[in-house]
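The numbers here are math on the coordinates, done by the rules we state, and not lab data. Because the structure is predicted, anything quoted here is derived from the model rather than measured. Cβ atoms are built from the backbone, for glycine too; each structure is taken alone.
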Structure I
């Protein structure tokens with residue numbers, strides 16, 4: 001057979017090669033003319049827009065390059081994150097693979113992409129994952145099945161074909177056809193529900209050997225069933241992330257709230273960054289907890305503030321309110337973004353951007369100071385993964401009232417606190433002078449053993465509540481009363497004063513070498529004597545203490561100065577020499593951090609109530625504040641940053657003494673040394 005190509009074939013090949021070269025050259029030229037965009041791991045500041053498009057929306061008429069240019073010009077973000085597919089399941093761009101809205105004027109997503117690429121701004125999309133109302137409406141067999149046997153009206157099944165039929169193809173469309181930088185997948189872990197469908201039940205039986213599938217709490221193997229469902233969600237995220245990255249490895253994916261305090265476990269999926277949107281109402285407290293947990297997970301992270309409040313008294317937040325919410329995150333080393341609504345034609349509310357510009361200016365002034373800072377180990381607050389999941393009847397709920405209350409009480413006495421799960425705390429246990437266990441009724445036996453060894457070797461352990469105390473009764477030298485803890489009103493006596501508090505309590509009889517701290521008298525009880533409120537005992541080279549009443553949930557719901565004072569007294573007894581002691585106000589969060597080789601004591605003005613506070617148009621100045629900071633040598637200078645003010649200081653007995661001027665929202669006292677910063 002003659003295998004020599006004909007002249008005509010040569011001509012066709014030459015033409016095809018020329019066309020391919022031309023296309024390649026055009027793409028390469030386009031890439032050369034576009035400014036380099038930051039990866040999310042390098043990014044610091046962004047804006048999130050979404051509107052959760054509905055089927056009847058007509059989208060795109062007012063989405064113009066000029067609109068996008070004005071956002072970038074005013075705010076100068078590292079990235080924009082815009083609507084793509086919200087919880088209703090309707091795509092806000094003319095998708096070829098997903099579910100469309102009523103109509104589109106042009107291609108609004110391409111407008112956003114071209115305008116941002118021209119300015120070197122990364123573009124991410126808000127994409128609703130597990131929650132897709134349209135998908136389950138059109139395909140009931142794609143839905144998760146509730147315990148009553150009916151398909152859920154919003155949650156897709158991680159055992160079904162939704163990921164292969166819609167989610168993965170659409171993410172590939174975004175990555176390939178639109179050159180989007182990545183996706184912030186919303187409605188994922190927190191929207192996932194236990195699935196009682198046939199595929200789920202069959203997989204559960206095959207995986208565990210358990211034939212009788214439980215239907216709810218109290219039934220045999222309910223806990224095993226929930227953990228099986230959690231693993232199925234992890235496998236699902238692993239599957240869609242892996243499949244998208246197989247074809248588009250540069251596409252960056254985050255599953256919203258995955259591996260955060262919603263899902264407090266090791267990062268086992270190759271997501272590119274961690275993120276979440278904290279409470280629009282109780283924003284400061286929400287960011288306090290979420291930021292401290294994410295900062296320990298070993299991945300790039302950011303948190304999103306809502307730029308508005310919800311409910312009857314809702315409205316747009318002020319610049320100072322958002323700046324303070326940002327400061328809580330920035331002081332912990334994280335990135336920040338704020339959520340602004342889009343209109344249902346896909347355009348933005350331009351009148352909101354000047355406020356965001358003020359917030360951005362505040363953040364940029366602190367970027368070099370704060371970004372990627374690392375906490376100096378002081379107090380570790382344990383968010384125990386296994387204990388948290390044992391309390392839940394759902395998959396990944398954010399039910400942390402107990403730990404939130406303990407964290408707030410510690411922060412409001414100016415303690416520098418980190419929040420760690422056991423997978424992060426265990427390997428670093430010896431670095432922390434004090435570990436606090438906040439009202440966990442269960443700890444995995446290996447973790448209990450580590451904590452006992454930690455105390456014997458010189459560590460300090462504080463257990464909050466009688467259930468946590470019961471786990472270490474021998475070490476405490478305490479015998480707790482039989483039966484479950486009782487709940488009600490208590491009289492707490494401490495240092496000659498007393499206060500009425502609420503909580504669950506349990507009587508404790510102390511051994512000869514355990515010292516009582518404070519006393520409790522349950523209201524309306526007939527006990528002839530008061531009960532110890534807490535105790536402390538030396539064990540080996542360390543100390544162990546416990547409170548015999550709960551205080552976390554109670555303090556979160558109704559902050560009580562008596563509880564705060566009582567807890568602080570125990571903490572300072574166990575840990576009398578923290579790195580920094582700040583006095584002058586109790587309304588300042590203190591974060592001991594290191595960045596650029598320098599020690600920094602971040603001060604965040606948290607004055608005023610935070611729960612259900614709608615709009616805050618001003619924040620009172622705080623201070624002056626006095627700091628005492630332990631240091632092995634006298635610093636070359638002490639500077640307040642980012643204001644740049646040099647502070648007078650004294651150095652005596654290994655301690656720096658310095659006073660700050662009043663703090664508006666956030667400043668850091670930077671201890672500068674003669675050595676070059678690393």
Structure II
């Protein structure tokens with residue numbers, strides 16, 4: 001395993017940066033036309049950003065991160081991300097709409113993407129990695145010179161293309177090094193060594209520090225150590241249990257990817273200590289960095305505006321370059337990848353509602369782009385599988401609220417801990433009662449109530465030996481915390497109907513009046529009512545549900561049983577804010593995309609009663625043996641119908657008998673009465 005070039009800083013790079021900064025200083029002093037905004041104004045904003053980053057890097061080199069005062073760190077954090085401030089953003093070149101208003105669509109989109117690329121290198125400066133900053137600075141100067149000379153949009157596009165193309169391998173190598181090896185220790189050292197009793201450490205991470213981060217860190221600092229230990233224990237035990245449930249050998253693994261949220265470092269530290277007590281090493285990553293949703297802090301619209309920047313230079317050549325670079329990066333860290341057990345993820349919920357605005361200035365996708373994106377993701381995913389087979393690893397995910405969820409945050413946090421620690425043993429017994437009924441069925445119907453238009457038939461696999469086989473997994477609190485669902489991979493042929501939800505958040509994005517029609521288990525039509533035009537709504541679904549595929553199969557049908565979580569959502573009026581991890585347990589849900597057994601279909605999995613779960617594939621994933629490139633979608637999006645929008649879930653046998661699982665929002669299978677207690681409490685409270 002070689003240390004990536006991106007981490008190496010020599011006199012040659014230092015000289016290049018010095019020259020670039022010199023030119024940027026000149027640009028900063030140039031006069032601009034007071035009557036209109038021009039390329040000089042872009043140069044000045046970019047120069048100010050880059051010179052601030054350079055000054056910060058120089059201060060770190062001179063004093064060390066610990067040598068900077070809290071006030072100095074706070075001031076730098078504010079300045080480095082000032083362009084993302086919601087008021088400043090409107091007239092910043094970070095905003096594609098503003099850049100387009102100055103340079104026109106073709107040039108403006110590229111100018112904004114270049115500036116965004118520079119700002120995206122701020123975290124690298126924090127961790128002492130300066131080459132990405134150097135490259136982005138040189139690109140800014142190249143684009144500035146092109147604008148000054150009056151070059152056309154194609155010239156700007158070529159500059160951006162070759163910047164991404166030429167540094168792709170170096171950048172990808174560094175990414176794999178940070179993701180799959182313990183070599184990049186900045187986040188680990190910060191988590192394990194910082195004074196977590198004072199939120200000042202947050203200003204050393206490299207992200208825009210928000211009120212949410214400060215408040216959650218300060219709140220966790222007040223909790224007794226036993227509470228922190230309990231949360232960490234639930235988290236780590238869930239991870240270890242995931243290996244046991246799937247029959248995967250944890251002893252062969254050396255590394256655990258601990259993916260955490262900003263401000264949650266106290267829980268993360270406790271979890272790392274428990275992981276190390278098991279003889280494993282932690283690779284610390286931040287959720288926001290891995291998934292890239294909120295990299296500009298509270299300004300989620302800004303991050304959304306740049307979601308398609310990659311498309312500006314995406315073509316067949318770039319796809320080949322990216323795939324080739326990924327292959328080399330995996331080769332470099334192959335030994336470590338084989339020893340990575342998978343991610344242990346701490347997610348958050350309760351961020352302020354985000355109803356994105358679709359700006360016409362932002363590049364939208366088309367059929368050609370969709371095809372290229374799907375091809376690229378599929379090839380990279382298949383490559384990763386060669387180095388880290390899914391059947392040889394596991395994961396766990398747990399979720400906690402953040403203070404912006406509302407004034408009852410502390411009560412919600414306590415309620416979430418209760419939800420996350422519900423008895424798996426008790427739920428396994430309840431689930432078994434439901435599974436015993438479902439296993440009599442050849443198909444299941446789900447129908448909505450009131451204005452909910454859901455009416456769908458879900459076909460099940462045939463059990464050739466019911467005494468030893470089952471269709472549904474009895475899901476406890478292991479890979480998906482909290483406890484609370486039974487799920488299956490449906491047979492696609494004959495699975496027909498409509499799935500409808502009046503309002504749902506998927507990955508933090510609001511969908512209004514989401515309606516999906518399925519034919520033979522695949523999406524035939526999908527619509528929502530977020531935007532005024534049909535095309536805008538179609539594009540929104542394409543990006544955030546379909547993942548750019550023309551159609552997707554139903555990968556999962558599940559019945560959520562965590563009525564305690566549902567009660568929490570209603571009681572605190574946070575149903576629309578619950579992380580999908582919790583929300584999916586509060587009613588039946590369907591997932592479009594891959595099955596829950598993706599890439600592990602041939603590995604036998606058993607329920608606690610000893611029965612083998614045979615429903616591990618569908619007609620699409622079965623193609624893995626004959627047409628592997630079309631067997632997987634590399635996405636999985638859960639869509640939940642809440643109990644209060646549900647009329648019935650009914651199991652239908654081959655001989656025409658019907659058995660209700662849920663009727664009028666209540667569980668009716670003998671042995672499930674306990675699940676109705678929270679629902680009845682809600683009903684009584686509503687009457688009062």
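For the reader, a short list of remarks on this structure follows.
- Read-out mean count of other Cβ atoms within 10 Å over residues 212-219, computed value 19.9, structure in I, II: II
- Origin of the value 14.9, where mean count of other Cβ atoms within 10 Å over residues 508-515 was derived from one of I, II: I
- Computed -14000 for helix-only ellipticity at 222 nm (-39500 (n - 2.57) for each DSSP H run of 4 or more, over all residues; to 500) - originating structure among I, II: II
- Of the structures I, II, the one that 27.4 was derived from, the read-out being Kirkwood radius over Cα pairs in Å: I
- Given 13.9 for mean count of other Cβ atoms within 10 Å over residues 364-371, calculated: source structure among I, II: II
- Among I, II, structure where mean count of other Cβ atoms within 10 Å over residues 60-67 as derived comes to 11.8: II
- Looking at distance in nm of label points 7 Å out along Cα→Cβ at positions 372 and 516 for structures I, II, the greatest value goes to I.
- Comparing mean projected area of the Cα convex hull in nm², for residues 244-555 alone across structures I, II, the highest figure is found for I.
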